[in-house]
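Enquirer: Some structures to go through are shown next.
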Structure 1
Amino acid sequence: MKYYKSTLALFAVALTSFARPCAAADFPIHDGDRVVLLGDSITEQRLYTTVIEAYTLARFPQWKLTFRNIGWGGDTAQGGLGRAARDMLPLKPTFVTIDFGMNDHGYRAYDEGIYKNYIDKQTQLVALLKTNGARVALVTPQPIEDKRPDPDKDVRNESLRKMSDGLREIAGKEKVLFSDQFDPYMAVMLKARQADPAVLIGGGDAVHPGPVGHTIMGWAILKSLGAPAAVSSAELTATGKLVAATGCQISPPKVDAGVMTFTRKDEALPMPVNPQAETVTKLIPLLADLSRYELKVTGLTAPKYQLLIDDKPAAVFTSQELAQGCNLTLSAGPITEQARQLWTTVVEKNNLFFQRWREVQLYGPPEWVKSPAFEGVREKELGRLDAQIAQLETKINALRQPLPHTFVLKPAAP
C-alpha cells in the first residue's frame, strides 16, 4: 500500500502545482516551430497528440505552427532511432516529443538489459536531434490499465516506472525537457479505484487508451510542459460596470430591465476538447488547468440567469455561480462550436498526413508497376495530397482566429 498512498499524494501535489498560472514564455513550443511527435502505436492513434496540437493552435492563434505525427505501431526507441533519417529529419523539426517505452519493456517484469538498451537508444535520439538543431521533450509512457484494483502492483507498470525514472535522468544530463505522464495517469486510476476497484478510466484496451485516456495523457503532458491555463476572463457588476478584462476586449455593457448586453472579443479560443472525451472533466481538472475561459458577474439578484451568445442559448447559471466566476469552455455556444470545428479539422489534417506518409511516400510498389508508364505517379500523388494538407492548414489557421461575439445575460425562468 505504500506506493498506492504515495501516488495519491503525488496526485494532490500535482493538482496544487497545476493551479499555478503559467505564462506563454514558460511553454516550450514557440512561434515558428515545426513540431514532430515521435512514438509507437499509442502516438499513431493520433489522439493525445491532437490534444497537444489543438490546445497550442487555439491558445496562440497568431503563431505560425506545423505539427506532424510520425507514430509507428509496435515501435521502440531503437526503432525510432533507426527510422529517424527517413521519417523525422526530412521534416526539419524544431521541437520533438518522444514517447517510447510501452513496447521497449516487452510487457514483462523489469529486465536490466532491456532497460539499458532503452536508455542508450533514447540518449542517442536526443543527441541526434540536438545535433540537428531540435529541442526535445522526453515523454514517459502512460501506465498499462488492466481490470485490477492495484495497477501500481502490475509488474509491467513497475518496469515502466523504472524506465520513466531513467528518462528523467537522461533529461537532466542532456538538459532537455522531461514530461511525466506516468505518475499523473496512475494517480487518476488509483483515485477512481477507490470508488470502484474494477473501473477502467481510459477506454480502449489495456495498452491503447480511448479518447478519455488520451485526453488525460494530453493534460498531463501539457501541464508538465508549462502550458498556460488562462484563456481570457471578464468581470462585471450587475449594474454594467466593467471591473476587469484580461485577454479580451469588452464593449461598454448596457443594462436594461435587468438584461445585460456587451460584446466580447477574445485574444484566443478556449481549448478544443475531444467531443468523445468531455466526461474526462469528472476525472481531472482539465478546464481549470488548461482552459480558463471565464465570466464573472457580481451583484445579480435573480436566482438564475441565461447566457445567450449571438442570440443563441449557451448556458444557464445561478447568480452564485456567476458571482464566483464560470468557466465557459464547454458552454460558450458558437465559441465552443468554433473550437470543436478546429478539433475536427485538425483530426482531418492529421489523418490525411498519415495517408500521405504511410500509403504514398513509403509505399513500395510491386514489380508489375515498376515500368516507365508509372514514372512520376508517386510524385504527382504526393503533390496532390500536399495541396490538400495545405488547404486544411489554411482552414485551421482561419478557425483559430477569435471573433467578436455579443453576450446577453438575462434572468432565467425559475
Structure 2
Amino acid sequence: MKIQKHILPVIVFAQFTGTSLWFAGNAILPQIQEAWDLPGNSLAQVTSAVMLGFILGTFAFALISIVDRFHPSQVFLICSLLGAFFNVILLLITPSYFWLMVSRILTGVFLAGIYPVGMKIATDWYGGKTGKALGYLVGALVLGSAFPHFLNHWGADYSWQFVLVGTSILATVGGLMMFFFVGDGHHRQKGSHFNPKKVLNVFKDKRFRSAAFGYFGHMWELYAFWAFVPMALAYYKKIHSIALPVSLWTFIIMVAGVMGCIYGGIISERLGSAKVAYRFLWTSGLLCLISPFLYVLPPVVFLSGMLLWGFAVIGDSAQYSSLNAITAPPQLKGTALTLTVSIGFLLTIPSIQFLGYLQQVIDVRWLLFTLLIGPAFGLYHTRYLLKTKAF
C-alpha cells in the first residue's frame, strides 16, 4: 500500500515539537536560579529529574503494555498534552526548588509516550524500511532538545516564561497533528511484552550484548555533554572576555547533531551501522580527550571543535538503536529493547550527577574530559560487531 507523502514529515515534526519539552528547564535555568534563589548545582539535578521521569515512564508503559493496548497515535496525543501541562505548570505554582523538580520528573514521564511511541508509529507505517526514517526521527529529537535554547536566546526580552509557554504550545500542536494527520500505520500489530522474568537472558547473545554495551557508552556521554555545553561556553566566554551568546551557540552546537543523524543514516546503507557508529563514537571520544586544550584556542577553532562534537555525539544514536533491534533475540525483542533504552537513559543520571559534583571541585575545562569513559567503553564493545562484518 502506497504511503502518503505527508506521513513522515508530520511524524518528524511531531517528534520535534514533543521533545522540545526535554531541555526547556535547562534552557531557562540561569534565569530561574536567580529568580527563585536555587542552589548552584541545579543544572545536574534538573537534567537528572527529566531522565528519572523518562526512565520511570518507559518501564511503566512497557509493564502495562500501553502502546499494545491503545492506539499509539492516541497515546502520543495524550502524552503530548500532559507533558505540555506539566512543563508550563511552573507558571501556576508557588516558586520552589521542590516543585521545579516535580514538574521536570512528570514532564519526563510523559516524554516516554512521545519519543519511543513516535518511533513505533514510524515503524508501523514503514515496516522494515525504517533506516533513513530513524535517522530523521533521532534528528528531530536533537532539534527538539536544542530548541528551548533557541527560544531562550531570541525570547530573552519576554522573560523565561516565554520558553515554557512556547514549548508547551509546540508540543500540543505536534500531538494534535500526529493524531489527526498520521494515525496508526498499516503494519501495526501487537508487540512483544516486557518480561521481567527473562531480563537476564537477553544478554546471552554476544552480538546483542556488544550492541547494547556500545549504546550504553554512547549514552554515558550524550546527555551529559548536552547538559554542560552552556557551562563550557560560559567558561570560554569568561576566560577570553568575549561577547558570546551562550544560548544561541548551545542551540547551534546541538543542532549540528541533526546533520550527524541524517548523514549517519545515509552512509549506513553503504558502510553498515556498526562501522558508522564506531566512527562517530571514536570522533566524540577523541574530542573528550582533547577538550581541556580547546579552551586555549581562538574562538573560531574552539567553536568549530564544539560543532564537530555536537555533530558526532548523536550521529551514532540511530545506528546503535538499529543494531540493538537487529541483534535482539527475536522471541525477547520487546524485553531487550525496553531494557536497553531504560538502562541507557538510567546511565545518564550518574553521568550528569558526576559532572555536577566535579564542577564544584575541579576547573570547568576538565569536566567534559571525564566523559571519555563512555566512548572508551562503547568502542571496546563495538569492535566485536566490526569483526563480524555483518552489520
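Only the coordinates and a few stated rules stand behind these numbers; no lab work does. The structure presented is a predicted model; accordingly, all values stated were derived computationally and were not measured. Cβ atoms are built from the backbone, for glycine too; each structure is taken alone.
Enquirer: The value 2.7 for distance in nm of label points 7 Å out along Cα→Cβ at positions 47 and 327 was derived from one model only; which of 1, 2 is it?
Expert: Working: 1: 2.1; 2: 2.7.
Going label by label, the one that fits is 2.
Enquirer: Continuing with the same structure: If helix-only ellipticity at 222 nm (-39500 (n - 2.57) for each DSSP H run of 4 or more, over all residues; to 500) comes out at -12500 when worked out from the coordinates, which of 1, 2 was used? Working shown, then result.
Expert: Values: 1: -12500; 2: -25000.
The value was obtained from structure 1.
Enquirer: While we're on this one: For which of 1, 2 does distance in nm of label points 7 Å out along Cα→Cβ at positions 151 and 343, calculated from the coordinates, equal 2.1?
Expert: Working: 1: 2.1; 2: 3.5.
Traced to structure 1.
Enquirer: A value of 23.1 was computed for mean projected area of the Cα convex hull in nm²; which of 1, 2 is the source structure?
Expert: Values: 1: 23.1; 2: 18.4.
Derived from the structure labelled 1.
Enquirer: For structures 1, 2, calculate relative contact order in percent (Cα under 8 Å, 6 or more apart) and state which one comes out highest. Show your work: numbers first, answer last.
Expert: Details: 1: 17; 2: 25.
Result for relative contact order in percent (Cα under 8 Å, 6 or more apart) over 1, 2: largest is 2.
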